[in-house]
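Enquirer: Below you'll find the structures, each written out as structure tokens.
The numbers here are math on the coordinates, done by the rules we state, and not lab data. Owing to the predicted nature of the structure, the values given are computational and were not obtained by experimental measurement. Cβ atoms are built from the backbone, for glycine too; each structure is taken alone.
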Structure P
Amino acid sequence: MKGIVFTKFLEMVEQTWSEDFADELIEAVDLPSGGAYTAVGTYPHTEMVSLLVELSARTGVPIPELLRTYGRFLFGQFVTLYPGFFKGTSSSLDFAASIEDVIHVEVRKLYPDAELPSFKVIERTPDRLRLRYQSDRHLGDLAQGLMEACITHFGESDRVVLTRENMDEEGAPVCFTLQRTTAA
């Protein structure tokens, strides 16, 4: 898992709780990296799992909720760090439809060793997008938070509804549907 996912996660923890809390979190978990992450480094995803488990235990916030919150935070970071990904796109449906064939292509240019999840378009109409999310890391909740923030970013919270369907008991793969409504 790329280091940017870890550095931004710890940044969210610092902003939500405190820098000291983030340091205590790292110290409480036996991490092979010692918690010294760089944005371009690659680290075992098990370290993220350990951090999430400890964060949940310390805050009482369930892991799925933490992941969705982090997904929303991370999307905002991507908007700031990679504004080019958003140029020429005016809707959440268009942006989400471009994840696999446009965004991930660009990400692989920046991070050739990145192990990215798959976002395959299953159905696309002007008012509906169905995506199949697949990842061995089972981070559907993180993906959901990213999708929620995408809808908000494009100012469509009142006219695009996101639904999620777990396609197996373990939560991977996941089908996301973004449905444009008639509300204005």
Structure Q
Amino acid sequence: MLGLKMATDPRWVNIVERNLHEILIDHAFCEQKAASNAISMIVQYPFYVDLVQAMTEICQEEMMHFDMVHQKLLDRGLTLTFERKDPYVNDLALYLKRSAHGSKEGYFVDQMLFAAMIEARSCERFKILSEELKDEDLKKFYRDLMESEARHYTTFIGFAKKYGGKINVELRWQKFLEFEATLMEQYGKTETIHG
């Protein structure tokens, strides 16, 4: 369903298992950034009523997820640290900047595909965690979150197609998936959601 062209190396979960604190902290900030992104979409595109409604729901859901992850940290006697950069997300943004369409519709489509890609890879990672973690509590936790990420991915793709004008969104998405697959050759080596 997600269309990702390269799966995460299965050994990634072994890295995560050694430092669950780090994955939970990184995950909390991923949820916060996703909520911020949804707010940004509302600010930029207030005239798309259906998008505003969908982004409001996504923002609320992402902040609820942030709270849930934060609670998992607290339950384990852990606390948040300072936010870190996400090189994977930066690499995606650089690719889109280099291959930009140069139109309002193109910029909009790129924003939607950017969000969709992050949600798709997060969904894939949550699936791995839900199947492979030894921690039963976190296995169930990530199974529940995986379903939300899949819904968000389809929401962003849907808006790209709806408001993308004459842009061939499917072709653009396939090229983006191909680029993302090349990125995954260097990721999957740290205890972060995208790393």
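Enquirer: Once distance in nm of label points 7 Å out along Cα→Cβ at positions 33 and 161 is calculated for every structure in P, Q, which label goes with the largest value? Walk me through the numbers before you get to the answer.
Expert: Values: P: 3.9; Q: 2.7.
Going through P, Q one by one, distance in nm of label points 7 Å out along Cα→Cβ at positions 33 and 161 is largest in P.
Enquirer: Have a look at P, Q and say which one yields 33 for relative contact order in percent (Cα under 8 Å, 6 or more apart), as calculated.
Expert: Details: P: 20; Q: 33.
Label of the source structure: Q.
Enquirer: One of P, Q was used to calculate helix-only ellipticity at 222 nm (-39500 (n - 2.57) for each DSSP H run of 4 or more, over all residues; to 500), giving -25000; which?
Expert: It must be structure Q, since only it matches.
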